[in-house]
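These are the structures in question, set out in turn.
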Structure 1
Amino acid sequence: MKGTFSPKLNLFFDASKTVRLYANSGIGFHSNDARVVVAQQGQEILPKAYGIEAGILFKPAPSLLFNAAVWRLDLEQEFVYVGDAGVVEPSGRTQRQGFDLSARWQILRGLYADADFNYTRPRAKDEPDGQDYIPLAPTLTSIGGLTAQAKNGLYGSLRYRFIGDRPANEDNSTVATGQFVVDALVGWKKRNLEITLSVQNLLNTEYNDAQFDTESRLKDEPESVTELHFTPGAPFFLKGGVSYFF
């Protein structure tokens, strides 16, 4: 059994009725896969994570809220999945820093909009420049959409998710391609009955889902090749459902 001390400190200051400033910091631990416990024979499985952020909450109107924050996260050990071996292995100290922007807006009664935008610069601390990229670590992401709720039980949403291109290996010579996918949902709920109709990948966008920079060799190839291997993303998909709650 392993344990670690994880203190936290949270501060905030209300500059006015519409503005709040805040700062959060803390020490935690990083352990993203139980298999690393076996691979490391129970050693160095709870490396510390040091995080700090500072931001502002701004509410210019009762129906509108903005949030902006800058942050930094340092890990004593980064665990990376190795596809060829099917194991998770430690890869050294890392640092991530970036900023987040978000907005929430009640457009009308029962109609809401939201959006989140995140930028991150992930790097390995102990590697030389140009060789310090963290494979598959996201750099630019965003989610958002519209949500509607009517008094008669009808509801629906139209949402997007985005992730930008990102390095697939340590020197960024192989790039994992980004994606922009839109989903939709319509439903009706009355008492114990609920009917839903959802559309995944509404625009039928072609994209890569799981991606890895992996070495492979075909039967007629004299040498192995290191390239991007991927699982295709799900195409346009329509799904309906009926639920009855007892």
Structure 2
Amino acid sequence: MTDVILETKRLTKEFKGFTAVSDVNLQVQRGHIHALIGPNGAGKTTCFNLLTKFLVPTSGQILFNGRDITSAKPAQIARQGIIRSFQISAVFPHLTVMENVRIGLQRKLGTSFHFWKSEQSLNQLNARAMELLAEVDLTSFADTVTVDLPYGRKRALEIATTLAMEPEMMLLDEPTQGMGHEDVHRVTELIKKVSAGRTILMVEHNMNVVSGICDKISVLQRGAMLAEGTYKEVSTNPKVMEAYMGSTSGELEGAHA
């Protein structure tokens, strides 16, 4: 019996007669990197918003570690260990890289709004902050003001602030979107590195990234589950190939939520 960390049962979300997510049964295995892919309008982002409780499902169930979290609030989900990264304004642009990670650590302590706490009490978080920066190869950027960071490095910082929350499961929303080849490679390697001992569910449009690091892939089309399996299984599935025919040269690439 495999160990399922996150499961949805017939998860459905309707908006005024339009069904964005329809009867989705998703099982994410503990320790896996699992990708959610699909052509434009497939419902990937809506699905993510349901899992992190930014949206309330119309029907269906969400289970995390066997517990029903369908009616839980976003903050309760985060406390249980599901942390979503790569949201807009995930970092504070005018603080240094180190200060951003420290805030992530404060959130874990439940003191996130105590910006006026004495410098001395915050300094005890510095050692852990530097460990996290080392994990994402940002040690040399510790004192850099975040707004001055290159784009790909900002994404690395967002991973560090997410790690500061000690997630059992990380949800990454299009982590390589808008990146050049070098940054894509660096962030892909980083995701692989930080996945040790954690579970990652990611929405990703870059099929090179997905094929390189994901254990399992779920394909959504028009809000419903179209196919599931390894990259090899999914990429050769006739139904999946047909679903992507409208995108770049009919191949599994360039698919956006």
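Rule-based calculations on the coordinates, nothing more; no lab input. Source: prediction; values computed, not measured. Cβ atoms are built from the backbone, for glycine too; each structure is taken alone.
Assuming 27 is relative contact order in percent (Cα under 8 Å, 6 or more apart) as calculated from a single structure, say which of 1, 2 it is.
Label of the source structure: 2.
Matching task: 3.7 is the computed value of distance in nm of label points 7 Å out along Cα→Cβ at positions 57 and 209. Pick the structure from 1, 2.
This figure was derived from 1.
Work out which structure the value -500 belongs to, where helix-only ellipticity at 222 nm (-39500 (n - 2.57) for each DSSP H run of 4 or more, over all residues; to 500) was derived from one of 1, 2.
It must be structure 1, since only it matches.
Thinking of 1, 2, which structure, once distance in nm of label points 7 Å out along Cα→Cβ at positions 49 and 169 is computed, gives back 2.8?
Source structure for this number: 1.
To test your reading of the models, identify which of 1, 2 gives 0.95 for FRET efficiency 1/(1 + (r/R0)^6) of positions 105 and 193 (r between Cβ atoms, R0 = 35 Å, to 0.05) when calculated.
2
Looking at structures 1, 2, which one was P(r) over Cα pairs in 10 Å bins from 0, in percent calculated from, given that it came out as 7, 30, 34, 21, 7, 1, 0? Let's see the in-between values first.
Values: 1: 6, 20, 26, 26, 18, 4, 1, 0; 2: 7, 30, 34, 21, 7, 1, 0.
Going through each structure in turn, the value belongs to 2.
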